[in-house]
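Next up: some structures, all given as structure tokens.
Readers should treat all values here as calculations from the given coordinates under stated rules, not as data from a laboratory. Nothing here was measured: the structure is a model prediction, and the numbers come from that model. Cβ atoms are built from the backbone, for glycine too; each structure is taken alone.
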Structure I
Amino acid sequence: MKSNIILLVITLMLFSSFRPNLLNKKATIAFYNVENLFDTIDDPGITDEEFLPVSEKQWNTQRYNKKLEDIARVLGGINSEELPEVIGLCEVENRGVLEDLIATEPLTSGNYQIVHVDSPDKRGIDVALLFRKREFKLLSHEALLVDPGFETRDILHVTGKLGKDQFHLFVNHWPSRWGGVEKSESNRLVAAQTLKKKVDEILAENNEAKIVIMGDMNDEPDNKSLAEIVQAMAPNQKAKLYNLMIPLDEQNRGSYNYRGHWNMIDNILVSETVLRGKGFVTTDQLGQVYHEAWMEYRNKDGQMSPNRTYGGLNYYGGVSDHFPVYLNLEWR
């Protein structure tokens with residue numbers, strides 16, 4: 001009798017250490033460009049001089065801590081019922097800032113784990129993935145080098161299990177539009193080709209693979225990189241990959257505001273089995289942009305945009321120049 005009780009206790013302890021999210025049968029995956037989340041320590045291996053206390057921007061511990069608190073508040077507000085199970089991030093300097101972030105309320109209760117690989121980016125800004133250990137079981141991860149001749153961010157590919165479902169998650173931050181959209185387009189096409197090659201390999205091995213691609217692509221859904229290279233279509237079409245942000249983009253909504261115009265450059269793409277399959281699938285076949293009034297800036301004409309942390313050398317004290325995007329999943 002005593003041995004049976006001990007066995008029951010051990011079983012319950014093992015179950016509590018990893019409990020797949022099947023009780024409420026819901027999950028949230030979010031992505032957020034956090035606009036230059038740098039610490040205040042000089043790293044001689046990267047060009048982080050503009051984000052130091054001695055820099056013209058006067059980046060300091062007080063401002064750093066405020067930014068951490070604001071980002072954590074944003075991520076904690078995306079789902080009013082519980083913290084997101086998985087969070088993709090970009091523009092983070094290193095693992096240290098991620099450790100500081102997950103130790104900030106309200107994220108501390110999520111017991112988040114970190115997937116991060118230092119990228120070749122000269123400024124040191126990387127992509128990363130956070131996941132709740134009790135809800136998502138990490139199986140593997142790799143960094144996909146975009147272009148050996150161009151120092152840009154890797155694409156982070158993470159494989160893991162959400163409940164009983166295995167997911168392939170990709171976190172992206174494609175080359176910027178610096179110098180003009182057309183002039184810089186070729187760099188993003190290379191990133192798109194790198195992503196597409198890996199996705200094709202996964203689908204060739206298993207055409208029912210569950211894939212979620214998220215990131216700041218610096219391109220909108222109808223640009224060549226996403227529409228022609230990756231071939232991500234609207235949810236009402238037939239394709240291998242679907243861009244869940246197309247419906248909102250068609251309503252002239254976006255995640256980033258450039259000179260008064262909304263741009264949907266933060267995208268979420270999914271495979272067919274995530275859109276309409278079994279197990280965890282999209283709740284409404286639609287991605288969402290999250291923002292609250294405290295995250296917004298309004299100019300004298302009442303036009304709204306994300307309230308950024310810096311504009312040039314000017315400190316505005318906002319969270320980020322992007323709004324996060326996310327998708328909800330439910331078990332079917």
Structure II
Amino acid sequence: MEILFLGTSSGTPTKQRNVSGIGLIESLGKNWYLIDCGEGTQQQILHTNLSLNRLSAIFITHKHGDHCYGLPGLLGSSGMQRRTRPLTLVAPGAVYDWLLSTQTITELYLPFELNFIPVENLPQIEIGQFTTTTIQLSHRVPSYAYSFTERYVEVTLDTQSLLATGIPKGPQWGKIKNGIDVVHHGKIYTATDFILKPRPPRNIIICGDNNNPELLKDTCANCNVLVHESTYAKDLAQKAGHVGHSYSTQIASFAEGLSIPNLVLTHFSTRYQKDSKASCSIDTIRKEAQLIYKGQLYLAEDFMHLLLKKSGKLLHIQKTSAKGYAATTRGYLPSNL
């Protein structure tokens with residue numbers, strides 16, 4: 001499972017950050033999902049290996065423009081790129097009404113079926129490799145989080161025990177992996193005796209705007225990665241609550257209290273500069289969160305690419321060639337390594 005950030009700014013874009021958009025990529029194949037689609041998201045996608053024809057579903061967290069204004073353009077471009085595969089859109093009803101109006105006024109023709117599912121009526125949905133559930137958050141307008149849990153966990157055989165029985169590798173091992181008992185030299189071997197306990201399914205939760213992380217408490221019990229906004233540093237805690245947003249120490253305390261292993265902060269106010277020496281720096285949010293949260297912490301940047309391994313380890317990856325990725329827990333690896 002991979003997360004690719006397409007926009008990490010709150011409200012308006014900056015020279016370094018576009019507004020909200022996150023790609024979630026399946027473990028197998030090239031299908032992916034888009035969570036939020038702020039203005040300019042399709043332009044951001046052009047700088048990645050993501051294909052609009054492989055996009056399986058779009059999930060919009062709420063109706064504010066920095067999370068949905070990119071929808072008409074992205075859908076129009078998908079049609080012009082000859083997409084015919086149906087596309088699922090999960091979003092608030094107000095977003096769909098606005099999209100239909102825009103489509104009518106601009107005579108936007110889509111040569112593919114757009115299957116709309118109102119998030120207000122959606123407790124859970126299965127698409128591709130994920131079971132997706134929704135969690136209502138607290139914001140100035142109805143806002144939601146999406147919890148993505150992998151549907152299939154591969155079966156692993158106890159190869160040492162199998163070798164000890166003398167059962168040869170091949171079709172009989174395949175039957176055991178599929179849960180079928182086998183007979184070898186007149187003895188029946190029970191399949192379940194050779195199947196290791198499966199690992200827990202991986203889970204990633206991606207949130208919309210929210211000033212009350214406690215609403216996620218029950219859902220985060222088995223969470224591997226929480227992606228949550230931290231629009232402000234703690235000195236603007238009062239402002240954050242008033243406008244429906246979270247701040248650094250608030251979300252860090254929540255994640256630490258639940259022992260969430262990986263926390264990714266995003267959706268930063270434009271007041272925070274990338275330069276760590278600036279009077280108002282994004283590094284302030286990092287330092288404040290690190291004082292409280294002891295797990296693996298990332299502050300998202302546009303085009304940051306994260307890989308959630310089967311072990312639950314979250315790595316920051318950089319594609320170095322067509323053949324694979326280099327991975328690091330500290331940031332991008334130099335291209336000459």
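Which of I, II yields 60 for percent of Cα pairs over 21 Å apart, for residues 113-248 alone, as computed? Before the final figure, lay out each step's value.
On the way: I: 43; II: 60.
Among I, II, the structure yielding 60 for percent of Cα pairs over 21 Å apart, for residues 113-248 alone is II.
I, II: which one has percent of Cα pairs over 21 Å apart, for residues 25-96 alone, as calculated, at 35? This figure was derived from I.
Thinking only about Rg/Rh (Cα atoms, Kirkwood Rh), which of I, II has the largest value?
Working: I: 0.98; II: 1.03.
Going through I, II one by one, Rg/Rh (Cα atoms, Kirkwood Rh) is largest in II.
Highest-scoring entry among I, II, by FRET efficiency 1/(1 + (r/R0)^6) of positions 169 and 289 (r between Cβ atoms, R0 = 41 Å, to 0.05), is I. Once Kirkwood radius over Cα pairs in Å, for residues 57-184 alone is evaluated on every structure in I, II, the highest one turns out to be II. One of I, II was used to compute distance in nm of label points 7 Å out along Cα→Cβ at positions 145 and 177, and the answer was 3.0. Which one was it? For distance in nm of label points 7 Å out along Cα→Cβ at positions 145 and 177, the value 3.0 is produced by structure I.
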